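What follows is a group of structures, each given as structure tokens.
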Structure I
Amino acid sequence: MANAQLDEISVLVVADEEGFRDRTERFLREMGLAVFTANHGAAGLEIVADGAIDILLLDLKIPGIDGLEVLSRVKASHPHILVIVTTGAATVETAIEAMKRGAHDVMPEPVDPDRLRLVCTQAAEMVQQRRKSEHLAAENRRTLRDLNMEKSRMAAVVDSLPNGVLVTNADGEVVLMNAALRRHLNLEESLTAGVGEKVCDVIADKGLCTLVMEISTGRYVDYDDIPTYEFNLQEDAFLMARGRPVLGENRECLGAVTNIVDVTAIRVLDRLKSEFVAKVSHELRSPLSTIHEQLALVLSDVVDQVSESDAHLLARAKEKTKGLISLIGDLLDISRIEAGAVSQEIKPIQLEALLGNIVEFMQARAQAKDQTLTLHTPDTPLPQIKADPLALESIFGNLIANAINYTQAGGRIQVTVAISAVNLCVTVTDNGFGMEARHLEKIFERFYRVKTDKTRFITGTGLGLPIVKGLVDSLGGHVSVESVADEGSSFTVLLPVAQ
């Protein structure tokens, strides 16, 4: 054993013979040990009580307190001290008695230096091993204490969150539910209730259970394709769930964390806003329609009796009232979509016939701008789709009207219908003004309009495309757009085929 390992180890030599003490002290110091000496038992016990002694080299024949008694007292008060007994009258009985009282080893006198070196080295190694074990045990206790403290801290943080938190493992079993989640879902307040059970045995809402199970078991491994889920367990109380997978080092799914948010206030606000918009729109529609009709009547009656500037003012007023009436109509449509009061009259529809009627109706507007508006359908009959015909008319009427408005005079608008295994695909393509890529993510937002030098004079409400998206979503479809500035745009609507 290297001296560096023995430096911190102290040895107490208790013997009445001064020569033996001196020889042994020099010998042990040469081994790199710290050495203390005492010439009788009482002095040895005082040193043991005052200092940090690791090894006791004890002569049984010492004055005062008997060596075996010293051994017993040392082992009683300091059981970690390794006691090596030396005796000039070594007998089997003496050795047995010493070992019974806790002696580490017994050596006869005169002590052989090689034997002493071996025994002390072994004892020192045992001391070092004990110290390492104690150090590791202390580190483990400290680590466990820190982990418990961190666990308690995290539990307190999670439990104090206003939003519900549900943690599940890869088998869909509940690992953690905080107080807010239990309150939102009307579960037991006990922190352990439900933990370890399948989430579907704990939560009553089947849609939420399905979402949590799909995320927990690896159905979703990317944040981008995980849907939110909104539900209500009681009237006028709305909750929204967002979930994320817990991924391992190799992107394996280890479970899920689901956040439950109370969105009741938002939904109530949305409802109040929709009710306000609907009420105001209804209140304004009738007087504006009356004003518009009266302006039209005045213009037709006095067109030859007023100056050109007055006639222009009346025509502008008529045009503005028409725009306001259109805006009110769009706001009412948005309100109905938000309230879910769309697609009420669901029935089988032959899409080519409906599109043919819309294109025929819009031909007059296209021809007024010397534009070409065409419809292309497959040679074979299209399968039926189940939808509200008024919703479809609004969707494709808005898309074709937009194409006419945002295409220059003499341009081309083409409506194309295609069929896949599960969807009907309708594409409205034009070679008009088009849009830059930065606008494409925003054009389905309310009141968003693309304004350039070529389009800034085009009137509109900015609600046509949001209405289209809302209606398509309500029919279980999808709408997308591709566009290049100064080259044209292409809007594609996918509608599920009736099964």
Structure II
Amino acid sequence: MKNRTKLAVTTLTAIVCLYSWACTTATEPTRQPNIIVIFCDNLGYGDIEPFGSTLHRTPHLNRMAKEGRKFTHFCVSAGVCTPSRASLMTGCYAQRVGMHNNPRDGQVLRPVSPYGLHPNEITIAEVLQAAGYKTGIIGKWHLGDQPEFLPTRQGFDLFFGVPYSDDMTAAVGQRVAQRGNKQLQGHLWPPLPLMKNETVIEAPVERTLLTQRYTKQATQFIENTPDHPFFLSMPQALPGSTSTAFSSPAFKGKSKNGSWGDSIEELDWSTGQILDKLTALGLEKETLVIWTSDNGAPMNNDPNDPTRGTNLPLNGRGYTTSEGAFRVPTIMWWPSVIPAATVCDELSTTMDLLPTFAKLSGGNIPQNRIIDGHDIRSLIFAEPNAKTPYRAFYYYAMNQLQAVRSGPWKLFVPLEKFNRHPHFKKGEIATTLLFNVVTDIGSKQNVATQHPEIVKQLSELANRVRQDLGDEGLAGSGQRLAGKTLHPQPQLLQPKNGVPQN
């Protein structure tokens, strides 16, 4: 009897200990969580302290990493703005939804473009709105500036921000026109418009104050949504696309790395304001916050020069198909749900957010179309033995497939002509390159000749995706069209008392 009692106590103790361990490892939420996605612009893998920066002070991101989970193999689906944002919103490769390239703008939408995300596409906001969420986007949209393409037509209750990159000003448009580029119609580019929903409320907006204003709007949105779960997308303007990054007077000249560092430290401040607001309202245990970037830093010619950011220890610069362009610093924070101070080194991507958020919210993943992303709750919650859902992940430069990743292996396929290749210059023939991007984080050792069987396997995966998503000179059977309007007009301030405001 005594032994049975001892055995029962021991078993009960083991069960309690196992339950306690499970709770600290992953706790499934019991209600619809609030969701915030902070999406920086051109911020590099090595630009923040949790990912190795010794130049930029990011105490609030340090807090996120200490209390949350770092993702070291989290990728975007394109190394540049518009296609990256299209993938985030739709859960699809940009090539699938037609947002990777167009005859007027190339790969990045410019002001007064006739193109935009097709209204028939289903966005994260529409999925969550249907599940009862209040939805807002504060910051940079860049998926079409015409009324039918604006966020308010794609599931967002609130839009406050600019419809494209903040460097696409009227002055830049004039320079484009003076260089003789008629295609981009630079003479039509308006003063940079700040919009609320579908109305321009200020033009030109003061770019140095955008982070401050976006942060204020974000905290107000959080405060003003007490009765519903909310989804807040916050695509920040900084560090941005210009050689001189913009920051407010409060941060100008305060970092160790010029304007780029100033802007990153202001982004960190902004993140702290949001985390503090959630905590003050008692919402921190009910809110998933994801902090990441739309692509890697553009850098200068010298990869060791941090003037325009750094992607070290990864190889390459933004706007290419390098790891430095596609793999972005990512932190997920959800106290009591995501285990603190943990790291996920499994491959996941921004395309996974739509299906994951659908599952978290009790919403529906669209069933009438291909969605390329996956539900990654097991990775977020650090479930034991959770693995990447990707058999293969593809690296496109506009229409051109340049690389394939499967497991730790990344294969650059042979090409005779290419766009912005991270390892070759124009005029060179891109030969086969194979890297183990887990053990060789800088992609320095080409091991293609040592692993012909891996080259063959990844080449076969490349051939399959070409039939689906296309390649240079080849249309894919699974591609959908971007939206297009016939008579695009610039976004202008409405006249007051008959007097134009621009």
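For the read-out distance in nm of label points 7 Å out along Cα→Cβ at positions 52 and 132, a value of 4.5 was computed from one structure; give its label from I, II. Structure of origin is II. Have a look at I, II and say which one yields -15500 for helix-only ellipticity at 222 nm (-39500 (n - 2.57) for each DSSP H run of 4 or more, over all residues; to 500), as calculated. It must be structure I, since only it matches. Structures I, II were compared on Rg/Rh (Cα atoms, Kirkwood Rh), and the highest value belongs to I.
Here relative contact order in percent (Cα under 8 Å, 6 or more apart) was derived from just one of the structures I, II, and that gives 24; the source is II. Among candidates I, II, the computation of FRET efficiency 1/(1 + (r/R0)^6) of positions 260 and 372 (r between Cβ atoms, R0 = 41 Å, to 0.05) that gave 0.80 used structure II.
Assign the value 1.5, calculated as distance in nm of label points 7 Å out along Cα→Cβ at positions 172 and 244, to the correct structure from I, II.
The correct label is II.
Every number here is computed from the coordinates shown, using simple stated rules; none is lab data. Only a predicted model underlies this, so the values are computations on that prediction, with no experimental measurement involved. Cβ atoms are built from the backbone, for glycine too; each structure is taken alone.
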